[in-house]
Structure I
Amino acid sequence: MGDILLTTPVIRALKLKFPSSQIDFVVKEQYKDALQYNPLISRLFIYEKEKSRELRDKLQEQNYDLAIDLQNNFRSRALTERLNIKVYRFHKPTMKKLLLVWFKINFLKDLKTISQRYAETSNVQLDEKGLDLLIPQDISSSLNEVKKYIGFCPGSKHFTKRWPAEYIIELGNELIKLGFAVVLLGGKSDKELCKTISEKIVPSINLQNDDNLLQTAVDMKNCKFIITNDSGLMHLASAVGVPIISIFGSTVREFGFAPLGKQNLILENKSLSCRPCSHIGKSSCPKKHFKCMKEITPQLVLTNLQKFSKVL
């Protein structure tokens with residue numbers, strides 16, 4: 001989902017460069033909400049593995065002038081190679097990532113975001129407006145604008161990218177003492193995690209849902225801040241323009257997935273020689289100490305949140 005949202009500045013730049021163009025987009029069903037209300041997209045094609053040949057035939061019927069393959073994997077190549085048109089393909093910096101993970105040799109010091117790399121592939125120049133997410137007006141939030149809500153997104157696919165639940169509980173209870181209201185946000189896979197945390201932050205509001213992207217986005221918009229891991233919901237918060245504090249554990253910003261926008265702060269433990277231990281995350285800490293997350297204490301996050309809020 002984060003990858004999809006990170007393409008939206010490129011869509012905007014393409015439309016600016018080619019105002020009369022028809023821009024169609026191929027996306028999986030579970031991510032379509034990120035794009036289906038975007039007025040710059042003429043048609044959204046849904047990718048289903050069992051219907052990939054049918055989809056390929058539909059794409060051939062469109063008589064496109066250009067294809068841009070920002071995924072560049074077996075599936076995307078199978079869709080684009082038979083279109084008989086020019087294709088721009090994203091060249092993933094896989095070897096540079098692996099050199100950084102395995103040998104700590106850093107060829108990614110330019111800190112280019114994935115959106116910037118997508119733009120280079122597409123031969124366009126990005127503006128500074130960040131990510132796009134269009135939300136229908138009939139989706140409302142149970143949160144009001146009176147309270148000072150701080151949202152926590154505790155989930156992430158991989159364990160080493162998740163700030164410890166006990167730290168979220170400690171920080172959440174401290175924030176309540178300071179007059180904030182705590183909101184838990186997440187998708188289907190975060191159900192038990194959000195439930196456990198919410199029960200130990202009293203009172204708190206658990207708005208975890210079954211992967212309703214647009215509902216989560218609307219709820220985020222009512223928060224003063226979002227505290228999140230390196231995850232898809234980090235990019236969702238960025239897309240709706242909420243100030244973000246991102247906690248990076250086993251991954252680093254050099255991989256290109258830092259939140260896009262000026263209202264964000266990344267907290268990471270730069271003192272460890274073992275970081276990064278993976279470019280996507282792991283199921284456990286290879287060194288067994290998990291210092292990349294454990295040494296980013298609740299008090300450290302609170303101090304940075306207070307400093308960050310003054311700057312904003």
Structure II
Amino acid sequence: MTDISTAPGLAEDATTTTTTAADGARKPQKQRKEGRTVGRFIRTQPLGAIALLLIAIFVVAAVFAPLIAPFSPTEQFRAHFSDAPGGDFIMGTDHLGRDIFSRILYGARTSLIVSVVTVVVAGTIGTVLGTISGFFGGRWVDTVFQRIMDTLMAIPGLVLLLFIAALLGASVRNTIIALSLLVIPAFNRVARGEMLRIREEPYVEAAKVNGCSTLRILVKHGLPNQAAPLMVIASLMFAIVIIAEASLSFLGIGTPPPTASWGLMLSDGRQYMETAPWMVVYPGAVLTVAVLAFNLLGDALRDFLDPKRSR
């Protein structure tokens with residue numbers, strides 16, 4: 001007579017059922033843990049929660065700009081030059097008869113594209129180089145990488161941006177290249193400093209003893225343990241990139257017209273501050289709020305992720 005407990009088919013079914021049940025139990029636990037983390041962040045960092053809400057509004061406005069904007073950002077209404085806010089134009093029009101509200105929404109899209117691509121590209125390059133440099137700290141690899149970073153950091157940021165933008169020309173792509181070179185050293189320094197600490201941890205020493213390759217150690221132990229400080233620096237870099245892109249556009253070497261850009265709108269409106277102040281007030285206000293939100297989020301993440309602080 002076949003023993004039910006030793007029957008191959010039944011044993012496999014039991015194992016599968018146990019594994020499925022375990023996976024199903026883990027998912028609610030993970031969701032509850034994530035929910036408690038979000039709740040704790042909102043409770044302990046109210047300014048950070050408000051900043052996160054403002055950033056969410058900023059992202060939604062940028063992504064759904066074609067659906068939200070009442071007009072095209074380049075459409076000119078020749079009978080409505082420099083109209084005051086009201087009626088069909090809730091934020092007024094500029095000196096060319098373009099709707100300011102629509103241009104602000106599309107300007108948010110420009111800022112979002114530039115900031116996201118710049119932070120992702122610069123963050124990836126800076127983190128990888130910093131992680132490698134920190135792991136081989138004191139060797140020639142570290143020396144070469146850090147002298148390159150020192151060179152980039154020795155050049156004043158605005159001068160570097162002006163030089164690259166003037167050399168390559170005014171375009172969104174060239175603006176991203178210029179800003180990436182400015183931001184890479186920040187990620188590199190943070191990643192290197194964290195890796196210098198991580199490489200001395202017992203679990204890294206144990207991985208070396210067990211014969212783990214350098215790549216495995218960097219991927220499995222180096223990068224994951226740098227996540228918290230890199231999240232903080234990334235949120236702060238978003239604010240820096242947004243203000244830098246606006247500065248370049250204001251100077252005429254960033255986003256080229258007629259593409260909507262907050263900096264370009266400020267540049268166009270400075271000549272009409274006395275007769276049409278709304279041309280400067282509205283883009284200046286949204287730029288200020290966006291930069292402030294990312295700065296507040298960075299400060300909140302720094303405090304929230306700091307293990308030395310009580311929660």
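What follows is calculated from the coordinates using simple rules that are stated; it is not laboratory data. Quantities reported herein were computed from a predicted structural model and do not represent experimental measurements. Cβ atoms are built from the backbone, for glycine too; each structure is taken alone.
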With FRET efficiency 1/(1 + (r/R0)^6) of positions 101 and 261 (r between Cβ atoms, R0 = 25 Å, to 0.05) derived as 0.95, matching label from I, II: II
Tell me which structure, out of I, II, gives 2.8 once distance in nm of label points 7 Å out along Cα→Cβ at positions 189 and 293 is calculated. II
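Can you spot which of I, II the value -24000 was calculated from, given it is helix-only ellipticity at 222 nm (-39500 (n - 2.57) for each DSSP H run of 4 or more, over all residues; to 500)?
Working: I: -10000; II: -24000.
Value -24000 for helix-only ellipticity at 222 nm (-39500 (n - 2.57) for each DSSP H run of 4 or more, over all residues; to 500) corresponds to II out of I, II.
Identify the structure, out of I, II, from whose coordinates semi-axes √(5λ) of the Cα gyration tensor in Å was calculated to give 34, 24, 18.
Working: I: 34, 24, 18; II: 46, 29, 17.
Computed on structure I.
Work out the source of 2.9 here, i.e. which of I, II gives that when distance in nm of label points 7 Å out along Cα→Cβ at positions 269 and 301 is computed. Before the final figure, lay out the partial values.
Details: I: 1.4; II: 2.9.
Structure of origin is II.
Match the computed value 22 of relative contact order in percent (Cα under 8 Å, 6 or more apart) to one of the structures I, II, and report its label.
Values: I: 18; II: 22.
The correct label is II.
As an exercise: Cα extents along the principal axes in Å, for residues 181-244 alone, calculated from one structure in I, II, equals 48, 19, 15. Which structure is it? Write out the running numbers ahead of the final one.
Numbers: I: 29, 23, 20; II: 48, 19, 15.
Label of the originating structure: II.
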If distance in nm of label points 7 Å out along Cα→Cβ at positions 205 and 253 computes to 3.0, which of I, II did it come from? I
